[in-house]
Structure I
Amino acid sequence: MEVTIRVERKGDVTILIVESDIDFASGKAVDSAIDAATAGPASRVIVDLTACPYCDSTGLNAFIRAKHKLGARLAIVLPPEHQTQVVFEITKLSDFLAVYPTREEALEALGS
């Protein structure tokens, strides 16, 4: 399965825009993109899931690892009506991760 992750930069914030499913087949590509984005010591990362049709536990694990590495320098964009929002709520990840409904709110929260 081909994985589509666009990378944008806004100041020292790297924005990963996931435009394909995150599942077992694509998990390594997502991990690699997050690792590349977190290579710098002062890096801040936004993972935008607005265009991601599906996210299973592979993606959730990638976000947890990123949170442990980045702490408050990680933000997830997930609109309230997005189908993956239910997964975040059931697993309580929306309490553990900084989740914002828009990229603009995530950027503001990271101080960009």
Structure II
Amino acid sequence: MKAKATAQARAHNVDSPWFPLLLYNVDFLQHDAAGMARQVGDATGKPGVDDQILFLESETTAYNGEFAKSRKLTRRAAYSDFLSLWKNADPDVPLLKQAKVEFAKLK
């Protein structure tokens, strides 16, 4: 049913970079780990969305008791958001350099 609704929406040019976030929640409620992973892949690299999907993923891992992984994903989400806000800044700003190094360590 979810696939049919998504296909119908896209057939009518109703598409949004936010679809993966909504579908991730549906997949979570349906206990569909493969679907959740697919939505993470679809959202990765989309400015403003990739940090949100990381946050959702961190909540899911915390729900499943994987607290260390959840903390790491939360930090990745925060750095991703920070770096997207500073994408046009002077690359020599020390704070930005440090944030890029820290974000790279979390991958």
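So helix-only ellipticity at 222 nm (-39500 (n - 2.57) for each DSSP H run of 4 or more, over all residues; to 500), computed for just one structure, reads -23000; which one of I, II is that? Here the read-out was taken from II.
Quick check: 1.5 is what I get for distance in nm of label points 7 Å out along Cα→Cβ at positions 22 and 54, calculated from one of I, II. Which structure matches? Provide the component values of the computation, followed by the final result.
On the way: I: 1.5; II: 2.5.
It traces back to I.
Out of I, II, which one gives 18 for relative contact order in percent (Cα under 8 Å, 6 or more apart) as computed from the coordinates? Going label by label, the one that fits is II.
Have a look at I, II and say which one yields 13.4 for mean count of other Cβ atoms within 10 Å over residues 30-37, as calculated. The partial results should precede the final answer.
Values: I: 18.4; II: 13.4.
Of the options listed, only II reproduces it.
Every number in this text was worked out from the coordinates using simple rules, so none of it is lab data. Note that the structure is a prediction, hence the values are computed from the model and not measured. Cβ atoms are built from the backbone, for glycine too; each structure is taken alone.
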